[in-house]
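**Q** Please find the structures below.
Laboratory data are not the source of any read-out in this text; all were calculated from the coordinates shown. Computed from a predicted model, the values in this text were never measured in an experiment. Cβ atoms are built from the backbone, for glycine too; each structure is taken alone.
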Structure I
Amino acid sequence: MTYSCFDVQIKNNIAHIILNRPEKRNSMVPAFWNELPEIVRDIDENAKARVIVLSSTGPHFSSGLDVASFVEPEITDPAAKKAASIRAGASFYSAVKNMQGTFTALQECRLPVLAAVQGGCIGGGVDLITACDIRFATEDAFITIFETNIGMTADVGTFPRITKLIPDGLARELAYTGRRMQADEGKTAGLFNSVFKDQGVMMAAAMEMAAEIASKAPLAVMGCKRMMNYSQNHSIEDSLDYIAIWNASMLQRDEIFEAMTANTEKRQGKFVDLPPIQKNIG
């Protein structure tokens, strides 16, 4: 399958999704919003990998939403113009919900998603990486909630997620001012797991971590992601009950025994992949 905004490589249980429009600073055109969830769901639903690495090309990770590509042609017919005006709010709401769903696909995916950020991660780029599980950055990387600088309020995922990753006061500062936060500050705040000298070193580390994750029992890793996502929005009591129910139904003794044996024998474990997601009955 060929995509206009991404390259996809799958090897050794690692799916590598690469933003491939460096000449446009990997801006998010309409095709981007359709292709990314399609790619993620295809990998997840068909159990093509055990972990996803999301990276980019060129000097910048992403310049965010390509606003110009969403400008609609002027309507000259008075009746059609009036109808469009009445429908404008509902149409915009529907469009934003679809765009939010693009990044939610990363969060809801059964697989861990590791983002590797170089250069600028601007506007929608912040929405994108905050939906990922782990974030690496190069020393020259920075984020900015740029929407504020152009009279907008970020609306496709930044605020519900970034406030769970960094202190609330800092998140508000970044939102209200639209200033840049450099990689070192981002690591100190908890946004980035690690910062690396350059993109080559970062990608080597990202692939090394992805390989480590891929070597674990997929069901156990899926359970970890499911539990942590659930716990973000529920009480400790509810979360403890949920994980007890999860383990009561999902815990696999064969996988536990294999993991313990492999560890004792100092070898890679041989684990069963996640099943494809069943869409139809019968």
Structure II
Amino acid sequence: MKNNEVRVLSALVVDDEPDFANLIAEVLEEDGFSVTSACDGVEAFEKVRIQKPDVITLDIQMPRKGGVEFYRELKSDSEFAEIPVVVVTGITKDDKDMENFVRAFLEVEHLPMPDAYVEKPIENDNFIRVVNDALRIESETADSDEIEDAGYALARTLPEISYEVAVDQVKNLLAEEGFGVLTEIDVKKTLKEKLDFDFRRYIILGACNPMLASQALTEEPYLGVLLPCNVVVMERTDGGSIVVAFDPMAAFDLVDNSKIEPIGGEVEAALRRVLTRIG
């Protein structure tokens, strides 16, 4: 979402590690944010009351008042409940503290989930995109005509293309490139049915080009563990969509077989054409 009104956005960084808090502050300031910091939940809420921030980045494990307690207090206050919160923590998703954190939202108090979750250490550009998405802002680095190479995936952000239109176009374009869709996983529906968890619309399409797949499997029979080539369509908070395609070259790099490299190149080129032609 682009806004003609020039206004400096404010961010509150809540983290008890000074070096890391300074790093986050520097990354945000470079993107134009005005940043203040707090070392725990007590100080954080004091600063929220003094100057309501546009977004909060929140660590979980902190002295005096940790991230769970601060988040509970924030979301229980109608004046501040709508402030986007991005959890930035060294706790992995399998950690017991993270399990308790999520349970506080989903099971005990039915609090809303944080707007995003980022594990330390952060990758600067990705972190800014996450924060901007939480703010419903289209990042300046997210050109809708540009394909982003995430290392293991190719992605295109489509702020003007709705989720429904993106899904239809992706299926049609895949067919034109010789790909059949073998599987469709409706992640939103599955999470709702299995966990009663509300998630954005998100579908995983298992795409396969039979000719290229047969050539690759002939040369490397074990390669089937990497098939089909998944293509994801997800809904953006602003009504647009994001399409992400598996990058076969990233996976084929794991296989020591030069004969399949040209095949991977063909698949990658086809998926890039699909992404480019959407819209």
Structure III
Amino acid sequence: MNALPLLSGYWTHDLDPFLWRFPGSMADWGPGGLRWYGISYLAGFVGAYFLLKAYYKRERSPYDGEQVMNLMTFLILGVLLGGRMGYALLYRGGEFLEDPLLLLRVWEGGMASHGGFIGVCLAILLYARHSGQSPLPIGDLIVSVVPPGLFFGRVANFINGELWGRPTEVSWGVLFPKAPDFLQEVARHPSQLYAATLEGLCTFVFVQWRFWKSDVAQRVPGRLCGEFLVAYALARILNEFFREPDASLILGMTRGQFYSLFLALGGISLIMIAESRARKASE
């Protein structure tokens, strides 16, 4: 590795990943306390709930209070189970096969956004079957409320001082104590904040603009869901150029970039399916 020269003036990451720690010896048990990462998931779910309620009040969604709670139950299970399973299989497959209980030790960290997407897709299909509805309009609603959770999750990654970026000399570089070259004062991109902006904020602005300012969700059910998958995939691929790869490369790409290609292909396929069904319905 070509280490950067010793640089002074960079901020050293010193944020506490805990909002509150268990007292005394309890601090060594399980999660150890209330973590910002857990709060980020709670904030994302609460935000999604209130957005879905707002859609109903403004007659952009058919789901009332009880139906929103049912839909949120499927969504939460999809995110948590899919994200955890995705992390275990996609990033720590060998360890998981040797130690399946790794899946249950959630306080050690580890959630994969791509696994979360798969979990959410399965949750949408299951909810559609449970409620006797088409999964396409449900998917459009869900993707419009997902980005805030992505935003809060990436901010929590930054607070935790994990998933740091590649070495850099930019003035806003950060010294991460957990990074292997911290003692050499090698600054790194705060790629977690880049991801919060690209994957969370930018996709949120995009899907909300499409949801409110166009009739795409009503005219072509499923298209908005496909557009979101493509937008997220592009944002993730771009951000991976600044993020330190956390696993071995695949065909010269980081795992985040490689898995995002499938998300993009899935999104394009969904757009084509949605357009085809809309044309047939109008004939």
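**Q** Work out which structure the value -19000 belongs to, where helix-only ellipticity at 222 nm (-39500 (n - 2.57) for each DSSP H run of 4 or more, over all residues; to 500) was derived from one of I, II, III.
**A** Going through each structure in turn, the value belongs to III.
**Q** Right, here's the next one. Given a value of 0.90 for FRET efficiency 1/(1 + (r/R0)^6) of positions 36 and 188 (r between Cβ atoms, R0 = 30 Å, to 0.05), calculated from one of I, II, III, which structure does it belong to?
**A** That value comes from structure III.
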